[in-house]
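Taken together, the values in this text are just the output of simple stated rules run on the coordinates, not laboratory data. Keep in mind the model is a prediction, meaning the values are calculated, not measured. Cβ atoms are built from the backbone, for glycine too; each structure is taken alone.
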Structure P
């Protein structure tokens, strides 16, 4: 006899003893038993035998669940239902098992049946609401949860769920109504204000959200989530100094708060405040020596600071802890490239697998290393092989097209860019690259048409706005429209030297030379070594008749900046020198 069979047998014997004793107690001393009593006792015996069998199957089902034999467990619980239809928990357990085995419809059917039979059972309603929620059937989940709070108005967790759903559905008045019904929050004004802040944030009412989070922090200075959300708002609004202060305040209250330090460190990193970022990441490393994220960021910062050997040590430590860390491998490859050890760089970059987010970047890096070492065939082949592995990836076509473009092979470049566009006809990166290429091929109108198509998809595409605006300025047409387009581009990229140069050039074409000079100087702050921007500086000085400054600008271009057309610069130098002599 098996173990489960033995359990069932023992339960049957135990339970059957009860009606048997009752039966014996009814027997008369003279042997005259009551016929009806004996009949009732037989029914009781049968009934209790079924209950014993049901309990045995129930125990068997749980043993099967423990052994992850879900289908067999379902069969056992169904036997329980047959033997004991009144067993209340079995239907719910069956539903959960159906969920585990992926039989969603069967699970819903069972729970809905339970709810129909017992409409006020909170547990069944919560289970049904949870299933609807997990399936994305929000309306049905809300309907069920509303029934729950109607039956039991103290269900705070359900009010919180309803608040979340109403917020997602943009029904903010109802969300706030649910929030106000959470009884436990009446004595927690900090949490009440925090949740209000979250709702305001979702509504796009940033100022109200800020005020709510600040109030929450004032009431409870240890409410960490309020600091995080307040910091997030300031970061998204690019009010970095305020975000810094929020995280610093949180760190003052808890110097060991790694999450707050990570937020602050990443914020410094985004602003290129490398020393401050490095200090925070090192502190995180002190608090948690196993924090590979901090180690990785330290390695990247050291790499940016050209402390290559130190960067390599830190990145190798990350790889030692996490051998498959693609980010560490990528930056380690870059570090060896910086050292001039291209062989080692290639070896490491080749280890990055295709499922990594940095795989495309690693292929580009490999290609550029081969290009730098004059191995152009390999440079092209790396990207062609990558396209064979991921033919749907548009950026690989962009990289390969750009490589051919830089090598002056415009026809090959156009071929691959158009191949990419066959796969993704509206991909903006491919479209922009093709537009630039057509410009280089002197097909200006085609290039402009592509840029206009880009703006239909993305009216804030800074590079397309700048391209059209600068093209109009170069052609001396639609100068007011050119200015508007370039100013729109500057809103997206206010520190872009090339866009500032375009605006300067529009002013130059308008004859507004002082405004042009102001903008070209701003452009040179961000892009000091571009030959065209420096040539434009000379042109503006020449228009202002500041001949010596114009001469210095042109000589700087010719002698230091490797202009594309040195003869044109020499001609300008000669012209300016003649003006100086004539004075």
Structure Q
């Protein structure tokens, strides 16, 4: 393969950070509205046959509320060092509720009000004013993202109705009382009275009212009318009430029954739409989390041998088809069989190998409501894995793989059921030429446990004689279930092994490190190495029983992660560590260590480089 072609591949597919990954691949979920069933439809592939102006694109980037919540959860759990059983997942999951979305909007609103106030005080040509104008343009751009996205406006509409209808709500969520804005005065005898304020007085009531308020309202109204494709008075007023710090009492003549009906409909629609979005987005989001965790394992300020990731961006079964395999071998022959190792690929990641669930009795009749059958997710097969390994062995690539991330492949499952099912499933990979290049990784990591994945959105509202109140009935509390979120273990395993190839990374953890050589001989199982080089992920369980440890130790199977408190240099290690680092190559004592294959490959390549011998 020509050098120009390798350069082109790298320009499009090679990334050295999670941020660059998002920039190059722009992961997106597409949505459109189906008038036939009155639903929002989501798909990970751009739908064909639908006009482009009827399709909305939802970017899965650092600003996406679902991803932001997951990143926050991972970081918070790491900071607290708590196990899954003790961690308050609901406190972070609450970020998906309408009220939390509104809190973010309020922050934008404060910033806009502050910036606009300073902007108006300066001369038109003042450089500071122009800089403030740039910042205001950015803030208005953030606000305008949802002008044409009715679904994006729903959390705002939900909280807006609550604010207006429940103005007189009591502390304990009691019925909201009618509110007549008044003024505190003293009577002729010195008695205190609250008198209803006149219209003129109402307009001057708020102490925080500024001279820029009306101007800012007009700016938002104009912005909405200019950008919105189908402007409506209701949404325009909603935008203004949401983003501009309006200081008057606002509308006093509210159709309570209509607003309650709108609120309940919005809440139902929001719940259903979010559920549908999560079902479609979750597989892609879990891949993004895997990529992020791969790069996060290189936890050092040094940028010596920073790991890079070449993203194939296609399905594995497509890559190993008979007509495509020659292209793969041509590429690997170019980058791995030359005497220049700048482009050499040392490791591969193959997540989500299917794990069939045998032994379950087929249900002839659904007597009770049970788990909904998910549509079969696209998973990689053992056949595809074997095909990839057969190619990888010729180019000395160690492939880290794991079985599909689910509730059945977590730390909890491994702690109770052991490794037998993994060993049975991977037995066909033993005693093969490629066995030493196959590295089974387990268990998978849990971001949100299935049983703790409920998000409380809000309570439905009921109209009363005096106004409205939130329903006290338990069944009127709407919850969104995420059904668990997981990270494939192969990303973390490949990440930590790639990280400790860097001498600068090892220098952060050990005193005696040669900066001339990579960490190919580093045995993470030896001594306290695993405790000194933990992953960046927090503990999930209190540990494995001695029975499970004995089972793993008997055969030294797999690249196994460990979740157990330990002390090193009088410091608690509250991160997940590596317990075993073995390939599928069998020896008399069990499975062989991955570093042995890596050392052999390194020495062979160094000798080839020194002697220019390609045999």
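To test your reading of the models, identify which of P, Q gives 1.00 for FRET efficiency 1/(1 + (r/R0)^6) of positions 94 and 134 (r between Cβ atoms, R0 = 41 Å, to 0.05) when calculated. Attributed to the structure labelled P. Of the structures labelled P, Q, which one yields 31.8 when Kirkwood radius over Cα pairs in Å is computed from its coordinates? Derived from P, not from the others. Of structures P, Q, which gives -25500 when helix-only ellipticity at 222 nm (-39500 (n - 2.57) for each DSSP H run of 4 or more, over all residues; to 500) is computed from the coordinates? The value was obtained from structure P.
For relative contact order in percent (Cα under 8 Å, 6 or more apart), which structure out of P, Q has the highest calculated value?
On the way: P: 3; Q: 16.
Evaluating relative contact order in percent (Cα under 8 Å, 6 or more apart) on every structure, the highest lands on Q.
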